[in-house]
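Participant: Below you'll find the structures, each written out as structure tokens.
Just so you know, all these numbers are worked out from the coordinates, no wet-lab data involved. Here the structure is a predicted model, which is why all the values come from computation and not from measurement. Cβ atoms are built from the backbone, for glycine too; each structure is taken alone.
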Structure 1
Amino acid sequence: MKPRLQQKYLDEIQTAMAEKFSHSNVHSVPRLEKIVLNMGVGSAVQDKKHLEDANAALTLIAGQKPIITKARKSIANFRLREGVPIGCKVTLRGNRMYEFMDRLLSLVLPRVRDFRGVSRKALDGRGNYSLGLTEYLVFPELNPDKFVRSQGLNIVFVTSATNDDEGRELLALFGMPFREEKKADAV
């Protein structure tokens, strides 16, 4: 069975995007290609347990095992040496990607304290959207008694869109809660 958001894309979003941006070919319509979850654990340089906790949390959040990322170069001020493990990341595709996005939009983002929507400007110029969470404990699958350390999480939505307008529209049709733009008052 296809995930709910994937079915929504095939039934509604694909045709709406083709009409709005005048794509004649179905394959040229922008789509969600992957979602990348990344945790940078700077404190892992001093304490390896922090990285293990982040790795376990990301495994529960994503539903698959993350890879450990290592420092690319040495930085003396941060007491960082090249090759030292300092984070973890997961790339989600296919059904897991759509299931994660569904959980993120319907369960996680409404649980964020003082949430008024996500920024409309966090696109990179090629239709990819980046979102940062300051606290990963908003995910319901994590037990707050087991994961006591506060840790941030970066989420990147990689689309096949060629510009920001198409990427923003694609995510909006999926249900991304974008913040309303403030209108400038006419003087």
Structure 2
Amino acid sequence: MSKKVLVISSSPRKGGNSDILCDEFIKGAKESGNTVEKLFIGDMKINYCTGCGACFNEGKACPQRDDMPDILNKMIDSDVIVMASPVYFYTISAQMKTLIDRTCSRYTEINGKDFYFIVTAADSSAENLERSVECFRGFTDCLVDATEKGVVYGAGAWQSGEIVGTPAMKEAYAFGKSV
């Protein structure tokens, strides 16, 4: 059965290591007959949440005018969501954190999804990437019936392309294939 897969790449550089792993995941997912869309959020306008309360306290749509309503619709309509981030100073990128914060207006509609997480860092210890994964888990803990299906730890890759040929590439592909 074909699934709708949404891959969210938060690397600020196209072709960066986490973005490369996204592409490898996509390759596997497409080969398994799934419909895949990739969002490179560096190309999108996502404003910071201002905490105005319009969405949460008043039940209104977020008053900001940016790309977030389209992103939220895609998240809600997907069966599988892949969230990918480079790790900077042992946490997810500012771009990904901003996106997560802005889901506030409709996060209760992002339910019943399977999630995969991709993290990359120059640090060679996968254990040191766990703080970043915990940021993703903090988000999915707020969602109804969110299921974590897998994590790709792309440790030891700093310069663009250093992830190529590592076990993380095979793992990203295998996770995509298993969707």
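Participant: Figure out for me which of the structures 1, 2 the number -0.76, -1.14 belongs to, where log10 I(q)/I(0) by the Debye sum over Cα atoms at q = 0.13, 0.17 Å⁻¹ was derived from the coordinates.
Facilitator: Traced to structure 1.
Participant: If helix-only ellipticity at 222 nm (-39500 (n - 2.57) for each DSSP H run of 4 or more, over all residues; to 500) is computed to be -7500, which of 1, 2 is the source?
Facilitator: 1
Participant: Quick one: relative contact order in percent (Cα under 8 Å, 6 or more apart) came out at 28 when computed from one of 1, 2, so which one is it?
Facilitator: 1
Participant: Additional query: For FRET efficiency 1/(1 + (r/R0)^6) of positions 50 and 114 (r between Cβ atoms, R0 = 30 Å, to 0.05), the calculated result is 0.45, so let me know which of 1, 2 that is.
Facilitator: Details: 1: 0.65; 2: 0.45.
Value 0.45 for FRET efficiency 1/(1 + (r/R0)^6) of positions 50 and 114 (r between Cβ atoms, R0 = 30 Å, to 0.05) corresponds to 2 out of 1, 2.
Participant: For structures 1, 2, which has the highest computed value of FRET efficiency 1/(1 + (r/R0)^6) of positions 2 and 42 (r between Cβ atoms, R0 = 35 Å, to 0.05)?
Facilitator: 2
Participant: Work out which structure the value 16, 33, 24, 16, 9, 2 belongs to, where P(r) over Cα pairs in 10 Å bins from 0, in percent, for residues 18-105 alone was derived from one of 1, 2.
Facilitator: Label of the originating structure: 1.
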